[in-house]
Structure 1
Amino acid sequence: MSAEAGMLTPVGYIKHHLTNLQWCPQSSIVDGHCAGFWTVHLDTLIISAILGLFIFSLMALAARKATSGVPSKAQSAIELVVDTINKQVKETFHGDSKLVTPVAITIFVWVFIMNAMDLIPIDFLPEAGKLVGIDYLKVVPTTDPNHTFAMSITVLLLVYFMNLKVKGLGGFLHELVSAPFGIWMAPVNIFFRLIEDFSKTISLAMRLFGNMFAGEMVFILIALLGVYQAPLALAWAIFHILVITLQAFIFMMLTVVYLSMAAESH
């Protein structure tokens with residue numbers, strides 16, 4: 001049966017849950033669907049922005065109300081996250097930069113809250129969206145490779161910024177053409193540097209996307225069991241708490257490691 005008829009086959013159900021809410025120019029629409037470079041995944045952009053505004057506004061509010069006396073539960077939770085990440089940054093990043101710790105905190109908290117959307121029952125928000133005319137809705141931004149690649153490319157730009165900040169333009173260019181084989185092997189050095197940066201960007205994005213997409217697929221397959229899904233869904237959700245936390249931590253730590261490498265001489 002078709003989605004328009006209100007009934008979905010298992011294959012149709014899976015495809016429906018893996019389809020983003022999209023916008024594109026009229027010229028890019030093929031067979032009723034967007035196809036082309038200028039396709040925008042509205043649900044990814046809107047949900048990630050709302051989650052970011054919510055969690056960081058909550059943290060800012062808790063910071064304003066922070067007290068040196070008995071802390072609230074929110075203050076205690078935020079202090080635990082900040083202190084833990086600050087400790088990890090100090091152990092990994094040996095330079096002197098006020099940028100790295102805030103970046104690490106931002107990445108961990110934002111990625112974690114986006115990953116945590118996977119714990120909401122798979123049909124809850126999409127069905128709510130249908131009530132207001134939204135036919136497609138993917139609620140976990142990190143299951144969209146466009147989003148994870150946007151974050152990994154941003155990390156790459158931060159790495160270049162750190163190189164220029166610490167070494168200057170001359171020092172960065174000298175390292176680019178002379179490391180590791182000496183300046184007479186400049187073309188080879190540049191080639192290997194491009195491969196290194198390209199592979200870092202690809203692996204950082206695909207690791208987060210792959211793990212979260214796999215977790216989302218398991219939730220979708222469990223949902224196909226209907227009334228029998230509850231025990232499996234609960235067990236997978238409990239295990240998935242570890243996955244979403246670990247993936248946020250890995251993305252954050254790799255970012256800190258890359259920035260640390262950029263701040264050190266070859």
Structure 2
Amino acid sequence: MESRIYKAVLDIIELRGTAFAVLFDPDRESPAHLAASAEIAEKAGVDLIYVGSSMLLSNNFDEAVLAIKKATSLPVIIFPGNTQMISTHADAILFLCLVSSRNPEMLIGQQVKAAPLIKELKVEPIPTGYILVESGKLNAAQFMSGSLPIPRDKPDLICAHALAAEYMGMKLVFTDAGSGAEFPIPPEVVARLKQYISIPLCVGGGLRSPETAAERAAAGADIIVVGNAFEKKGTTGMEEYADAIHSAKRTGALTGK
């Protein structure tokens with residue numbers, strides 16, 4: 001299958017230094033509200049729209065993706081919590097393998113169920129090694145997947161899992177502290193990861209301010225994902241996040257380079 005959206009993501013990373021993705025949860029807001037937020041996000045300088053939820057309680061996922069897609073020219077990429085979250089209206093889907101898990105359902109079971117539908121709907125898959133990192137609290141992703149996160153003070157373990165994902169052919173590594181994390185992944189761990197792998201690195205979870213997001217971008221993150229912060233305060237602050245993330249590598253906010 002053509003990797004058009006993945007190539008577009010790489011182009012954004014090359015242009016911006018770090019891409020800024022906002023995560024929209026269809027369980028939290030109506031399709032109309034998500035569409036309005038997507039319009040604001042594009043004007044604020046957001047680069048990518050992720051759509052997903054840890055557990056889909058509503059029946060409006062397809063409708064939500066369509067509404068968002070109609071409202072923006074940004075790439076709309078599904079960040080799925082399970083096989084219910086597939087829509088023909090999306091540009092692409094993160095084809096996740098939870099490499100930090102030891103639960104076979106998260107390593108191959110869900111993927112086998114989803115693959116034929118993704119092929120039939122002609123949604124571009126982006127093979128992604130997904131790594132849960134300990135965040136100071138039990139979050140929905142850990143609970144729903146039945147997986148232990150990797151301790152945040154064990155960078156060697158995190159790096160080994162990320163490298164394994166790369167060697168298995170993944171095109172992206174996504175380290176996630178989870179929605180509402182008390183502690184985001186430390187910037188020094190992001191820097192270690194970036195030096196250890198050669199595929200793009202996506203970082204999310206607990207980035208409650210433009211400054212914390214910029215620190216991870218400066219450390220080497222190729223994509224920064226923010227969701228929960230905007231669920232709590234709406235679209236307020238998106239432009240500040242975008243400016244901080246896009247300028248982080250140019251100014252050397254963390255490394256001094």
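Computing Cα Rg over 2.2 N^0.38 Å, for residues 47-166 alone gives 1.10 for which of 1, 2?
Working through the options, I get structure 2.
Assuming -24000 is helix-only ellipticity at 222 nm (-39500 (n - 2.57) for each DSSP H run of 4 or more, over all residues; to 500) as calculated from a single structure, say which of 1, 2 it is.
Traced to structure 1.
Among the shown structures 1, 2, from which was the value -0.20, -0.63, -0.88, -1.41 of log10 I(q)/I(0) by the Debye sum over Cα atoms at q = 0.07, 0.12, 0.14, 0.17 Å⁻¹ calculated?
Source structure: 2.
Could you figure out which one of 1, 2 the value 25 for relative contact order in percent (Cα under 8 Å, 6 or more apart) was computed from?
Only structure 1 yields this read-out.
Match the computed value 0.95 of FRET efficiency 1/(1 + (r/R0)^6) of positions 151 and 191 (r between Cβ atoms, R0 = 30 Å, to 0.05) to one of the structures 1, 2, and report its label. Walk me through the numbers before you get to the answer.
Working: 1: 0.70; 2: 0.95.
Attributed to the structure labelled 2.
Laboratory data are not the source of any read-out in this text; all were calculated from the coordinates shown. Keep in mind that what you see is a predicted model, and the values were worked out from it rather than measured. Cβ atoms are built from the backbone, for glycine too; each structure is taken alone.
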